[in-house]
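Every number in this text was worked out from the coordinates using simple rules, so none of it is lab data. In this text, all values refer to a predicted model and were calculated from it rather than measured experimentally. Cβ atoms are built from the backbone, for glycine too; each structure is taken alone.
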Structure P
Amino acid sequence: MKFGTGIGIVITLVGIAMGATMEGTNVMVVINVPAILIVLVGTLGASIAACGLEANIRLPKLFIKAFMPDDVDLVGRVNELVSFAEKARRDGLLALDEAVKEITDPFTKKGVQLVVDGTDPDLVYAVLDAENEAMRKRHAQARNPFMQAGALAPTMGIIGTVFGLVNVMNNLNNPSSLGPLIASAFLATLMGVGAANVVFLPMANRLKELSEQELHFREMTLEGILAIQSGDNPRVVAEKLMAYVPPAKRPSEEEQAAAAAAQKQAA
């Protein structure tokens, strides 16, 4: 589901809030400025120290990507590559030179262009596989601030709690204030653990999942490009690439025929 990340976080927050309310706790007590400064600002600073400023500047874009990821149309890519296979089998690989101009995906465009240029298949694979490896590393670096924040936030919460308990010790001569002070002290731990397990670590895992989906998409594309270059029958290309599509999303034979007819008409 496209909006699963946002829905999951909202469900978690609602569940925590309802459970706390049923136990008699006012959930608004979490709005504690000292705890927020120590945990959230402290975690941000430590994450910048660990991963660099540039990696943390990209966090808003990563939040948007996690909450509203791009659609990965596996079946659409299969149909596109099969249409290229049909054209290449009918008119030769050089006939794909015109099709390259219409390709919007940079990875696919590079692969098809290499094929049109007569590049050795092993070199085509090496170039595109290097692209995939570089993407994998970029994505790992991009989600690293979330991983670091997930590890650091609970510790920042403990630091906030220790400061709060120090304040409690300084007020032992005023017993009436000890209860609120102790409660305020433990809020920092609550906020640190909550931020790590409700936001930071789920975000890191979601970005990892999206990266794996894109890599799967690219691996299927690479397989299709190499099949086109080797001159495989378009039907064989379709069968080979459909193995990358989950069974529940595979079109029926009628739908495949209709898609193939639409591709031919567009061509």
Structure Q
Amino acid sequence: MGKEDDQIILIFIVSAVFVVLLVILLILFLLIYQKRIVTQENRLQKLENERQQVLLKATIEGQERERERLAKDLHDGIGSLLSGLSLNLKFQKNKESPESKQADFLEEACKLVDEGIKNVRLVSHDLMPTTLENFGLISAMNECCEPVNNSSKIKVKINVVSEIFHLPKDISLGLLRVFQELLQNTIKHSEASQVNTVVEFNTNFIQLDYSDNGKGFDFDINNSKGLGIKSMESRIQALEGIFQINKKSKEGFKAHIKVPIMFR
């Protein structure tokens, strides 16, 4: 019976080892299978993110092309027509007696047309700022600040803490659009008296820190202010950058933007 007991024990041990090995193999199989699933999901998520990034970039590029087309149409089409009308009105006014009612009427008409020409040029320039292309981001940002500093109680300052260099067009245009939107939000909603913007040019990135001393904002993506923030986030996301704001703050508004520079 001793030998039979030894055989039974041996069979039991072998069976137990086999079962343990089988369990281990099953666990390893499940872990490998799960890892493959996670890897596949990550790959699909990466592909989806890349697809979304491509779509986002294409949408923004399409918007900018449409802005450029509208700017050109305004400048070359309506602007030229108004300029021609202005010349004709002034020519006709000079033929009238300075004391006549017709001269007064034509003088008023000339003023209205000239004001229309000025507004068309302003809208055209806002749609596609030539200063950005000719002189760079900081000059274009300063140009945005001039009318605010001249016509409102808000004072806007831009400080550059590093040496300025030329940026790729998509980065400079995206940052300018975001700066314009931030400035408009401050003017419309903040009740601020001071805006400070610090811009840092780095070899690998450009950083923009925007702040005002207003009442702060409580953003909701379902209202117009929230949609403005969403639009800015999308622009910076398309540039593969970081966009952060201090939501629900009563100590003024702050925005931090950091965009990698990839020369192409």
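Out of P, Q, choose the structure whose coordinates give semi-axes √(5λ) of the Cα gyration tensor in Å, for residues 47-126 alone equal to 37, 17, 10 when calculated. Here the read-out was taken from P.
Out of P, Q, which one gives -22500 for helix-only ellipticity at 222 nm (-39500 (n - 2.57) for each DSSP H run of 4 or more, over all residues; to 500) as computed from the coordinates? Attributed to the structure labelled Q. Structures P, Q were compared on distance in nm of label points 7 Å out along Cα→Cβ at positions 23 and 111, and the highest value belongs to Q.
Distance in nm of label points 7 Å out along Cα→Cβ at positions 39 and 159 computed as 1.5: which structure among P, Q? The correct label is P.
When semi-axes √(5λ) of the Cα gyration tensor in Å is calculated, the result is 67, 22, 17; to which of the structures P, Q does this value belong? Structure of origin is Q.
Calculated for structures P, Q, FRET efficiency 1/(1 + (r/R0)^6) of positions 135 and 183 (r between Cβ atoms, R0 = 25 Å, to 0.05) is largest in Q. The value 31 for relative contact order in percent (Cα under 8 Å, 6 or more apart) was derived from one model only; which of P, Q is it? So the calculation was done on P. When distance in nm of label points 7 Å out along Cα→Cβ at positions 7 and 207 is calculated for each of structures P, Q, structure Q gives the greatest result.
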